[in-house]
Structure P
Amino acid sequence: MRDFRELKVWQKSHVLTLAVYGATLAFPREEIYGLTSQIRRSSASIPANIAEGCGRKGEPEFARFLQIGMGSASELEYHLLLSHDLKLLKTADYERLAGEVCEVKRMLTSLIKKLRAER
């Protein structure tokens with residue numbers, strides 16, 4: 001069993017989630033159960049799936065949860081774009097957060113490849 005807190009990809013995705021929560025504070029009240037909720041859930045799902053995978057037995061199961069986290073990262077990537085296009089997210093915030101999502105996705109891809117190569 002791994003300690004998820006030691007994984008750089010978990011640390012990076014946790015910081016991303018905190019930044020997403022901060023950026024969505026200014027979203028309109030009518031979006032609280034819509035886009036705000038979706039963005040926050042997809043963001044929090046990334047480190048949550050990494051953590052859950054660390055608690056599972058074996059590399060294949062861990063890789064499967066990393067893949068689920070990757071799906072959540074792609075979902076977040078789209079929600080950020082939509083928020084920007086709807087003028088809910090400033091361009092600077094969008095570019096920063098989208099860049100962080102891409103970095104997390106690269107890290108997840110690298111870790112998944114490493115786990116599959118070890119099999």
Structure Q
Amino acid sequence: MDTAQLAVTGGGVALIGFILWFFFGPRAATAARQTEGGVQEVEVVVQGGYTPDRIEVTQGRPVRLVFHRTESNPCTEQVVFGDFGIAKSLPEGERVAVEFTPDRAGTFVFHCSMNMVRGALVVRPA
């Protein structure tokens with residue numbers, strides 16, 4: 001192999017590594033803030049994905065996730081929390097609250113109606 005072939009191969013390997021890290025690497029969780037009423041609250045922006053896409057809450061305490069969909073992509077018209085039996089419509093430009101009390105610890109996936117856009121709710125034991 002000559003120098004150009006080595007450079008192209010090395011660049012390709014580096015690009016593959018970056019893509020794997022970007023899409024599958026570890027993500028920091030956003031901790032919910034406590035409101036005066038003791039509710040754990042996080043605002044989630046829906047624009048090509050969920051921001052934040054990893055949310056940390058405490059088991060047994062009420063949770064309010066306020067989704068604000070700022071895009072017209074039909075995929076994100078609904079958010080589904082299958083493990084909690086919750087599905088909510090997300091009209092474009094509106095804020096929609098999803099409220100529940102997680103009764104068990106673990107990591108629970110939430111997603112769009114097509115299961116393409118995903119996030120995770122990390123419930124820590126009380």
Thinking of P, Q, which structure, once distance in nm of label points 7 Å out along Cα→Cβ at positions 14 and 110 is computed, gives back 1.9?
P
Between P, Q, which one scores greatest on relative contact order in percent (Cα under 8 Å, 6 or more apart)?
P
A value of -6000 was derived for helix-only ellipticity at 222 nm (-39500 (n - 2.57) for each DSSP H run of 4 or more, over all residues; to 500); which structure in P, Q was it taken from?
Q
Which entry (P, Q) yields the derived value 134 for volume of the Cα convex hull per residue in Å³:
Q
Can you rank P, Q by mean count of other Cβ atoms within 10 Å over residues 38-45 and just name the one with the largest value?
P
Going by mean count of other Cβ atoms within 10 Å over residues 6-13, which of structures P, Q comes out largest?
P
Taking mean count of other Cβ atoms within 10 Å over residues 46-53 for each of P, Q, which is largest?
P
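Readers should treat all values here as calculations from the given coordinates under stated rules, not as data from a laboratory. These numbers were taken from a predicted model, which means no experiment stands behind them. Cβ atoms are built from the backbone, for glycine too; each structure is taken alone.
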